Structure P
Amino acid sequence: MADFRKLVAVSLLAGLLGGLLLSLLQHYQTLPLILAAEQFETPSTEEHVHDWLPMDGWQRNGFTLIFNGLTGFGFALLISASMYWRDQRGYLYGLGWGLAGYWVFFVAPSLGLPPELPGTDSAELHSRQAWWLFAATATAMGLFGLFLTKQRWLQVGGAGLLALPHLIGAPHPEVAHALAPEALQQHFVVWTSINNAIFWLALGAISGWLLRKLAF
């Protein structure tokens with residue numbers, strides 16, 4: 001029970017720091033791109049009634065910070081528990097687990113469903129969510145089989161799982177259309193990828209460092 005409480009404490013601190021870092025990166029790098037894209041959809045959306053959304057400014061930034069902090073805590077708990085299970089400590093191990101998390105939860109799903117700006121046509125939400133979950137799960141199982149087992153058949157199966165979601169393909173609309181310019185969309189994908197890489201590596205490194213400092 002004491003170790004579990006320490007894991008939660010490590011994850012909470014690492015998650016809050018990682019969430020704060022990601023929020024700062026988003027505020028200065030991706031939020032301006034989102035606001036620019038929203039200008040292209042404003043005329044066409046004024047006629048429609050929307051669900052509640054946080055207002056620009058402190059409200060939007062505050063909700064982003066809370067969401068990123070909670071997300072960071074959940075992912076940090078996953079990283080810390082994995083390192084505890086493998087009896088690994090230190091920031092170098094943490095970087096490895098952070099890289100794995102980045103690949104599982106961002107890179108692999110983004111290969112089929114890249115980050116999108118407001119005003120971009122997408123496939124039906126439930127089908128995209130189902131494929132995202134399938135891609136993340138298959139990638140996690142694939143990496144486990146490929147790198148954390150010694151049986152050759154599990155390694156071969158792991159490699160197959162890594163490719164499976166992309167062989168099936170992600171859901172997309174029959175006719176793709178975006179209101180924002182293509183250059184803006186490309187910048188958004190690049191900066192979102194960079195921000196998430198920094199977030200995951202920082203999350204892993206902080207978690208590993210704290211696990212070693214607490215020596216459990």
Structure Q
Amino acid sequence: MAEGAEAMPCAPTGLLSSRFRAAGEARTARWYAAYAGEGREDALAAKVGAALPAEVLSEAFCPKWEAVMKRRGTWFKVERPMFRGYVLLASCDGRGLARAVERLSFPVSLAGRRGRALLPVEAEVQRWLEETLGPSRVLRASEGFIEGGKLVVERGPLVGRESRIRKINRHKSLAFVELGQPGAGFLLQAALSVPRKN
């Protein structure tokens with residue numbers, strides 16, 4: 001770890017893959033997690049994105065989710081980091097990315113580092129996030145209703161993904177979505193307004 005870098009806590013359980021990219025695997029961009037520290041995610045993503053060449057980094061971003069809040073009787077939306085303290089780095093070359101990060105003049109701690117190799121974000125998690133985040137890299141709020149004890153999402157990125165929702169909090173307009181391998185995954189917060197229940 002570079003001098004001056006703070007100790008990196010473990011990446012959220014289930015976020016990183018348990019295996020490295022196979023030698024013959026397609027050269028599509030995979031996502032890798034880097035520790036930024038809470039509140040510094042956007043700054044680190046911009047700094048790394050500007051410092052690394054396009055050959056090893058196609059994108060550096062902080063995925064966010066749109067939270068719905070009520071203050072003084074008024075509802076409003078605010079964007080919050082999806083993985084507090086982490087940014088995601090998209091690259092087709094994990095080893096090249098790791099080498100380039102080592103040469104940076106500022107400290108960057110990569111999660112899932114195993115010697116010279118680097119564990120990517122779990123493929124299923126990356127696929128789900130690519131489908132739901134959109135180009136702005138924000139998981140927008142969804143809206144639905146409960147009918148006959150069953151949740152139906154009618155608007156937003158969670159449409160058709162009800163089976164992944166493990167828990168909802170109607171008062172806070174919040175859903176907990178299960179991602180990753182069954183039993184080894186994690187719960188992700190997402191805004192879900194459920195104004196009616198039949």
Structure R
Amino acid sequence: MLSQRGQKSAARQDVPWRFAPGGGNRYDPHKNPAGVISFALAENHLVKKELGDYVRDNVVIPDDAFTYGFSTMGGPLFPDAMAQHLNRFFNPVKPVESNQVISASSLTAIHEMVGSALGDPGDGILVSRPVYGRFELDFGNTNDLNIAYADCSGIDPFSLEVIPRLQSALDSYASPSGRIKALLIVNPHNPLGAEAITPLLGELG
């Protein structure tokens with residue numbers, strides 16, 4: 001009944017580490033005290049109340065927010081705010097301009113769009129490992145792209161030492177229907193939290 005693509009996508013869902021444990025049985029001190037406490041999510045529950053109070057007291061949602069232009073594109077204000085944030089806190093080599101900021105409802109959606117634009121079924125996206133584990137789903141479910149891993153084996157993933165590892169993974173990528181089409185740099189690194197350094201980016205460029 002499923003297409004070949006659908007069958008491959010369904011098979012990918014059975015790898016347990018790709019999904020945060022607990023599902024609908026998450027711990028809550030009042031509603032579900034016997035639930036699962038998951039350390040697999042990038043959530044900071046220690047500041048939930050403070051964030052909620054801040055948003056309630058300071059955020060005004062304009063009527064236009066309920067139109068298509070605001071839905072996943074962020075409206076006219078978000079790209080400018082994001083560009084200012086990146087320039088202030090990350091000090092890029094060239095300032096980021098608001099017209100260079102593209103937003104969507106999630107990184108998964110952006111990964112799918114990038115994968116569709118850059119790769120064909122069977123092509124690979126090269127990343128260093130350890131890394132966020134759901135890239136295989138983000139790039140594979142819809143576009144049937146593979147994730148090719150370059151294992152760091154304890155070295156700093158943003159040091160110059162990682163370049164031979166990336167080159168080796170690039171050279172050894174074996175797929176009957178594709179080739180490596182992109183190098184994905186997760187910056188700041190997930191899950192290690194490190195930031196990419198200029199010498200590495202220069203060498204990779």
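Here, each number is a calculation from the coordinates, and none is a lab measurement. For clarity, every value in this text was computed on a predicted model and none was experimentally measured.
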Q) Of structures P, Q, R, which gives -25000 when helix-only ellipticity at 222 nm (-39500 (n - 2.57) for each DSSP H run of 4 or more, over all residues; to 500) is computed from the coordinates? A) P
(Q) On relative contact order in percent (Cα under 8 Å, 6 or more apart), which of the structures labelled P, Q, R is highest? (A) P
